[in-house]
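Nothing in this text is a laboratory measurement; each read-out follows from the coordinates by a stated rule. Note that this is a predicted model, so its numbers are computed, not measured. Cβ atoms are built from the backbone, for glycine too; each structure is taken alone.
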Structure 1
Amino acid sequence: MAVMIQRPKGTNDILPSQVKKWHTVEKITNDIAQQFGFKEIRIPTFEDTGLFVRSVGETTDVVSKEMYSVTATGDAQFTLRPEGTAGTMRAVIENGILNEGLPQKVFYQLTCFRHEKPQAGRLREFHQFGCEMVGSASPRADAEVISLAKNVLDSCGLRDIVLNINSIGCPNCRPNYHKALKEYFSARKDELCGTCQERLEKNPMRILDCKSPICQEIAKGAPLITDYLCEECSDHFSKLQGYLGAMDIDFTINPKIVRGLDYYTRTVFEFISTDIGAQGTVCGGGRYDGLIEQLGGKATPALGFAMGLERLIMTMQKQECDFIEEKKCDLYIAPMSEDAASEAIAIASKLRKEGYFVEYDLIGRGLKAQMKYADKIGAAFVMVLGSDEIESGKGKLKNMRTGEQTDTDLGEGLINTFSNAVIGEMFSGIDEDIAKFTEGGNG
């Protein structure tokens, strides 16, 4: 007997029973992004490796430890995308989108790949919803993007989600902060992990993002970036806070947020939940005003965020949020002969063209087994077709909830009869819900 091959470590199968959860968040994110004027963009699954090294940063964990890179014969080295921003900015530059009027606003739903230790809410293959806005340097744009993210989380029904914001400065004020960090961490260099000892010279801010408990403890006493902001960055951050207040969006200033990628400047933010363990960030983003120029385009301000859909769904499940209900079978047709099977196929074809969900026997089961199957799939109605029904051109629709049966013409009158039965059942369900609600109120 052959050994069964299992899915790769750090990946998930999304089964039919789970797909509606994904449909729920995909619809919410799609609808709200468009409501804010964002248009969908689709980019390749892999890019030239240099794109990520240049944008994400050599000293980040993503580039130094986590990328999946391959080289095909005769080609340059390519990498499966570890995040969506770099590829999106490459597409914006390459396709001349910057010439179409600013700001340009795009969103995406895509898969990403990072070779890291799998844990709750963190997989090696994962899915992201992201939004990117190009062309505005105003803190109003920051507030707009944060508002979009909050609208998504609110529409998903999430509770107790905390917004943390920070400013990590710009190329003008950040060198002074880097100098202060080097002085602070150099005094305890021997205690830092090997990776952070390298970061100390190249990019000391990365130490603040280290996952090592020892480095995290040392970093608690590190200087704060907010004490080193230049006048422009300080003004930008102050105005952002004012705009968030005008939107009634609560926030906490957290000077420890730096985000894990090198391209960020000024505003960074995270929406955090306590319901999914240590990996509590369900959405993170910020501004990256130098990225487009860094990738070969003309200097253009930009910002955005990404939201891990696995973490989003996990949090929704923990908080018992509502998901789209799976569509149930409207009609199951149970044929009792070969002739009846042909008639079942014809009836199903007619009703499907009208938009109904119809199934019929494909295996050759007996009537009892077919009725069990119809009940298992939650069919609202069942129609049994035998020789008598075929000969008379008349059948009976059985309501599986009430047991009531309705005579129906198998010919021209079929669609009207079935439509009326479905509408009647729908209103019956509404009446029952109203009655339950009224009884509860009276009680």
Structure 2
Amino acid sequence: MLDLLIKNANLPDGSSRVDIAISDGRFTAVEPGIDAEAKTIIDATGHLVAPPFIDPHFHMDATLSLGTPRLNRSGTLLEGIALWGELKPLLTHDAVRERALRYCDLAVAQGLLAIRSHVDICDDRLLAVEALLDVRETVKPYIDLQLVAFPQDGLFRSSTAEDNLLRALDMGVDIVGGIPHFERTMQDGARSVTRLCEIAAERGLRVDMHCDESDDPMSRHIETLAAETVRLGLQGRVAGSHLTSMHSMDNYYVSKLLPLIAEAQIHAIPNPLINMTIQGRHDTYPKRRGLTRIPEMLDAGINVALGQDCCMDPWYSLGNADMLSVAHMAIHATQMTAPAQMTRLFDAITVQSASAMGLDGYGIHKGNPANCIVLQARDPIEAIRLGATRRSVIRGGRIISETAPKIARLSLPGRPETVDSALYAPMEAAG
């Protein structure tokens, strides 16, 4: 007898009316017409069953801290960094842990089961590091949480940053981070990229660097990151996050840069919600979008993964762990409205993010861990369009969250009694 059987599912690849069999925490069959008994049966009723959502760029040490000790009135990156500096001395282990666990509860309800979080190591206490290591262990049964040692105040700009970063890695933090555009000079920024990549190479670790989060087209640390990746043999293990200066670069230079990023197999992690609100703050009109060149990167063969970055913290007063809203913003900001493009942006919050994080056994395939979500939508585009309800969230073959389908009841003469927005497809053209 199966532990769980999902009937009548649509899959992200376009397959329809597929059954998914699960036993002992793994997918045992993915095919039409599975005739077997199961302890639990879910009828997907033609809705989409997808692998879990993934957020490859987040700041869990700051999440849900909005208004402490004050609000970011200018909305700028630099005021956010200054505000975080005011908040750090007030942090306690229990407060960071509790906020992070509350966020993880919300993430599970949203079908978000893998998160890469940067954690600031420029507090000599490493209090946030200890708290998030505790959180990582607590949520391990249901969320894959990776931690990035992030020198928020700059590797060289902060006198204790390198020592703290090495201490954090020794404590069990997974990934080496950086912020070269926040160093005092361009030269220091380039030196920080080299040093951080060398640390990662020495320890056999991945790199995820805040890179060129600026409107300045001369912020070009991504080219140094690409060069160091190749020099040190880190191909496929490095991510460049944000990359917003590329929005303002001239096309000729970008035509040189994109092949370098592709050659180094660097994963690009834009953060549409934050990039659209923080960038262009010094512009009058026209205002720059600030989001990096996602369609051009995809066309160049670069793996693009979309991150959420922030949720109710010094940099962003919104957010709700919803990766569909991240993809929704990306569609609008990049004008990627062709069906194939929208589907590719769904991939950017699922399979492409799994690649960026180096996750093994991801996807709805026989033999993989049985992690998936049942969405109240029929396909990836509809899921993004509707912000689809997560009917069931499944981890290791066990249902860990359920939400009732969103059905509106109408009282209109001559009209249907209920409306399920997932069933409202565009009318076919006459003739």
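Between structures 1, 2, the calculation of distance in nm of label points 7 Å out along Cα→Cβ at positions 58 and 362 yields its largest number for 1.
Could you figure out which one of 1, 2 the value 66, 49, 44 for Cα extents along the principal axes in Å was computed from? Answer for the origin of the read-out: 2.
The maximum of FRET efficiency 1/(1 + (r/R0)^6) of positions 26 and 274 (r between Cβ atoms, R0 = 30 Å, to 0.05) over structures 1, 2, that is, the highest value, falls on 1.
One of 1, 2 was used to compute log10 I(q)/I(0) by the Debye sum over Cα atoms at q = 0.15, 0.18, 0.19, 0.25 Å⁻¹, for residues 10-105 alone, and the answer was -0.85, -1.05, -1.08, -1.19. Which one was it? Structure of origin is 1.
Who wins on mean projected area of the Cα convex hull in nm², for residues 82-145 alone among 1, 2, i.e. which is largest?
Result for mean projected area of the Cα convex hull in nm², for residues 82-145 alone over 1, 2: largest is 1.
Which structure, out of 1, 2, was relative contact order in percent (Cα under 8 Å, 6 or more apart) calculated from, if the result is 18? Comparing all candidates, it corresponds to 2. Structures compared: 1, 2; top value of mean projected area of the Cα convex hull in nm², for residues 218-345 alone, i.e. the largest, recorded for 1.
Match the computed value 16.9 of mean count of other Cβ atoms within 10 Å over residues 178-185 to one of the structures 1, 2, and report its label.
Details: 1: 16.9; 2: 21.9.
Going label by label, the one that fits is 1.
Each of 1, 2 could give helix-only ellipticity at 222 nm (-39500 (n - 2.57) for each DSSP H run of 4 or more, over all residues; to 500), but the derived value -10000 comes from 2.
Looking just at mean count of other Cβ atoms within 10 Å over residues 42-49, which of the labels 1, 2 belongs to the structure with the highest value? Can you show the working numbers first?
Details: 1: 14.9; 2: 20.1.
Structure 2 gives the largest value of mean count of other Cβ atoms within 10 Å over residues 42-49 among 1, 2.
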